[in-house]
Structure I
Amino acid sequence: MDYDKELEEVRVKLADVQTSVRVAATETHDQIQVRINEAQAKLDRETKAAKAQADQAGDQAQEQWQKVKADAAARIAKAKRTIDHRGDQLDADMAESDADWAENDAAAAIDFAAYAVDSARVAILDAIDARAYAKQKVAAVRPA
């Protein structure tokens, strides 16, 4: 497996998220709603692709990752529904409370992403170690 390639894809995705967040901080509510809809559509496509991949692979790690992505998609969809339904009826205090909730949810997602990166590091090192151990055992049984 090409871990460098996989990690580079994660780095590129993170850079894209950082750019998107910087730009969104200067946009209007309507512009941000368009950005959310685009991000949700992309997440939905990735979730479908991950599900297809998990269906093919069938291993437990893929199923867990699929669940994580589905949970994230559900949280985003719930937040979007909440925003869509409140409209103009909410006062400034409610909007401030919702903003606090959304910021807390974003912080939790960032914490989870950091955890996922740390977990990926352990999983990659474990995979590399397992391959090295397998090569060592094969070499011991089948000398060159």
Structure II
Amino acid sequence: MTEYSKPLPVPDQETQEYWDGCKRHELLIPRCKDCGKYCFPPFPMCPTCNSLDHWEWTKISGKGKIYSWFIAEFASHPDFANDIPYMVVMVELDEQEDIRIISNMVDCTPDEIYAGMPVKVVFDDVTSDCTLPRFSRKI
């Protein structure tokens, strides 16, 4: 594994389960124990039923469609300069219409991406301690 020099996420109490799932190549999303709705990113209270009960981290398919995207033409951090241009995507997950996740698209060019494009999660083991979810064309 080559050295990864880009900024990495710092898991906290609310996101540790998510990052642990990514490390196992599982996409986990919190689900309300009371109403069953998914919520991402996690909040202290369910935005659907206002439950303060604990979330249940649930493995999902990782399939969805491109909801929105932008093409980064300038590096937001010096370590991303060699990646320009890169695509930042908002993916609407198949499990629930209003659950979206932001990540990167890995296997297409900027002129190939489109709204509604079917995608699936892939996992990038960037370090021995960190795995990042990215999205790939769903074929």
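Any read-out appearing in this document is the output of simple, stated calculations on the displayed coordinates, not a laboratory observation. The structure presented is a predicted model; accordingly, all values stated were derived computationally and were not measured. Cβ atoms are built from the backbone, for glycine too; each structure is taken alone.
Some notes on this structure:
- Given 1.3 for distance in nm of label points 7 Å out along Cα→Cβ at positions 43 and 67, calculated: source structure among I, II: II
- Of the structures I, II, the one that 2.1 was derived from, the read-out being distance in nm of label points 7 Å out along Cα→Cβ at positions 3 and 19: II
- Here the criterion is mean projected area of the Cα convex hull in nm², and among I, II the highest value is seen for I.
- Origin of the value 11.4, where mean count of other Cβ atoms within 10 Å over residues 99-106 was derived from one of I, II: I
- Among I, II, structure where Cα extents along the principal axes in Å, for residues 51-90 alone as derived comes to 43, 22, 17: II
- Identity of the structure behind -1500 (criterion: helix-only ellipticity at 222 nm (-39500 (n - 2.57) for each DSSP H run of 4 or more, over all residues; to 500), calculated), options I, II: II
- Once mean count of other Cβ atoms within 10 Å over residues 27-34 is computed for every structure in I, II, the highest value turns out to be that of II.
- Source structure (of I, II) for mean count of other Cβ atoms within 10 Å over residues 35-42, computed value 15.8: II
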